[in-house]
Each structure stands twice: as C-alpha cells, then as structure tokens.
Structure I
Amino acid sequence: MTYSIWYAWALLGLSAAGTCAGNLLLKQANLTLSNPGMLAIVTSPWFIGAIACYVFDLILFTQSLQQLPVSSAVPVVSGIRIAATTILADIFFGEHLTSNQLFACSLIAAGIIIMSRA
C-alpha cells in the first residue's frame with residue numbers, strides 16, 4: 001500500500017518516540033530494582049514495556065521506509081531519538097541537562113531540518 005510522504009514522516013516520528021520511550025523504560029527498570037540482576041531486569045514489567053516499544057519502533061520505521069529514502073530517514077530519526085531522550089531524561093529522572101547538551105540538541109535539530117529539506 002502506498003502512503004503519502006507526510007504519513008511516512010509521521011510514522012518516522014512515532015518510531016523515534018517508540019525508541020525514546022523504550023530507553024526511558026530501561027532506565028526505570030534499573031531504578032526500580034534494588035539489586036538488578038539479569039533475571040530480575042528481564043522479568044521486570046518496565047523491561048517488557050521497553051521491548052514492546054522497540055518492536056513498535058521497528059514496525060513503524062519499516063513502514064516509513066516504504067516512502068522515505070534510508071539516507072534521509074536514518075539521520076533524522078537518530079537525531080530525534082538523541083535529542084528527545086536527553087531532554088526527557090532530565091524531565092523524568094532529574095539527569096542534569098548541561099548547556100553543552102542543549103547546544104548539541106539544537107545542532108541536531110538544525111541538522112534534521114537541513115536533512116529533511118535535502
């Protein structure tokens with residue numbers, strides 16, 4: 001089935017959100033366990049949720065590649081994942097967000113805009 005280019009970009013954005021959510025859930029899985037052994041982490045509902053997010057991400061990313069060139073999709077989705085995870089880690093986990101990180105996120109955003117217009 002053929003989708004519009006805007007639909008493909010929306011799927012790509014949702015794909016990035018899936019990975020970002022998965023990363024945050026993995027962090028939460030480690031924080032909720034007092035002595036996180038391998039079995040305890042793997043059976044944690046947070047870990048299982050992270051795996052579900054990654055599967056969601058892969059399905060949406062695959063669908064977006066039906067309309068988008070991989071040479072544009074990968075850099076754009078990678079940039080969104082990095083910037084969003086950095087900002088959301090500060091919000092949800094109180095990880096310190098430095099001015100260097102904010103500057104790097106703005107460079108990533110600029111790169112995304114340039115890549116999507118190329």
Structure II
Amino acid sequence: MNYKVLAWISVVLLFYNFSLFPMRRLLKNFKSARKYLSYGSKIHRFTGFALLITGITHGYLALGTIMFHTGLLLWSGVVLLFAYYLLRKFLKKRWLILHRYTDFIVLGLFFIHFFFPWLF
C-alpha cells in the first residue's frame with residue numbers, strides 16, 4: 001500500500017477520534033445523535049488502535065526507517081493517548097482528563113507535521 005494512502009487513512013482516523021469529544025458536547029441535547037455518539041464511542045478504541053498501526057506503517061514506508069521527525073513526535077503523542085487508555089484503572093478519573101488535553105496537543109502536532117514535516 002502506498003504511504004500517501006496510509007497518511008490519509010491516518011488523517012481520517014485522527015480527526016474521527018478527535019471529533020467524538022466536541023461532538024458529544026455539541027450534540028448532547030439531540031436525541032437523534034445519541035445513537036451515533038454511542039456507536040462512535042464503542043468503536044473509538046479500535047479506530048485509535050488502527051491509527052497507531054497506520055501511523056507507524058506510513059512513517060516507515062515514507063522514510064524507509066524510523067527516525068526522529070515531526071511524524072514520530074505525532075505518533076508518540078498517539079501512543080501516549082493509547083497508554084492513558086491502558087492505564088485508566090491505575091489513573092482512575094484522571095486518565096480521561098489527561099487523554100482529552102493530550103488530544104488537543106496531538107491535534108497541534110498533526111498540523112505541525114502536515115505543514116512543516118521537516119521542522120527538525
């Protein structure tokens with residue numbers, strides 16, 4: 001598979017996963033949206049795991065190796081989000097707060113990677 005295709009799959013997965021939090025806030029008063037939000041929350045962990053796989057595969061295919069790059073920084077943020085999920089029983093209620101704040105940081109890292117991939 002072409003690394004550019006994997007890049008766009010990763011973009012879709014990233015924005016889908018990110019969109020659940022603001023969509024839940026915006027659509028909480030609409031009964032018709034509750035079914036979508038419930039389903040979206042159920043598949044969120046699977047789409048997040050798919051993002052981990054497509055992200056690292058995209059990076060490896062694009063560069064031929066794993067090296068320090070804005071993409072690796074972005075992918076590390078996604079790994080951190082996944083780690084918060086895995087540690088949710090240890091972190092108790094803090095995991096969700098950490099997960100949400102880090103989500104905004106990851107979104108910022110995405111824009112850095114998208115517009116300035118060779119920043120450092």
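Quick note: the coordinates plus some simple rules give every number you see, no bench work behind them. Quick caveat, the model's predicted, so the values are computed rather than measured. Cβ atoms are built from the backbone, for glycine too; each structure is taken alone.
When FRET efficiency 1/(1 + (r/R0)^6) of positions 45 and 69 (r between Cβ atoms, R0 = 25 Å, to 0.05) is computed across structures I, II, the figure 0.40 traces back to II. Each of the structures I, II was assessed by relative contact order in percent (Cα under 8 Å, 6 or more apart); the largest value belongs to I.
Here semi-axes √(5λ) of the Cα gyration tensor in Å was derived from just one of the structures I, II, and that gives 27, 16, 13; the source is II.
To test your reading of the models, identify which of I, II gives 17.2 for mean count of other Cβ atoms within 10 Å over residues 13-20 when calculated. Only structure II yields this read-out.
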